[in-house]
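Here, each number is a calculation from the coordinates, and none is a lab measurement. Computed from a prediction, not measured in an experiment: that's the story for all the values here.
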Structure 1
Amino acid sequence: MLTQIKTTLNRSQSTLLQDAAGAVALVVILMVALHLPGTY
């Protein structure tokens, strides 16, 4: 199982940073959306 994880990480290393940036963007959008009702 550990070798499968290592293999997967090695194959997807080029898109790993993009996936992490997308996840951070989604969290930021969620936080902004949750705080919007408090501004009115």
Structure 2
Amino acid sequence: MTPEEQREFDRRRKARNWAILAALAGLVVLFYLIAVARLLRD
């Protein structure tokens, strides 16, 4: 793998990691809001 290909591979991996992090953070927020809504409903 050439250095240029390696840089492109690393760039794509970093972008994918950030996308996974954003998705997980979104799920955490969603579950938190659902839990709060259930507590306030009672």
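See the values below:
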item	result
Comparison of 1, 2 - label where mean projected area of the Cα convex hull in nm² is highest	1
Structure responsible for -34500, with helix-only ellipticity at 222 nm (-39500 (n - 2.57) for each DSSP H run of 4 or more, over all residues; to 500) calculated and labels 1, 2 on offer	2
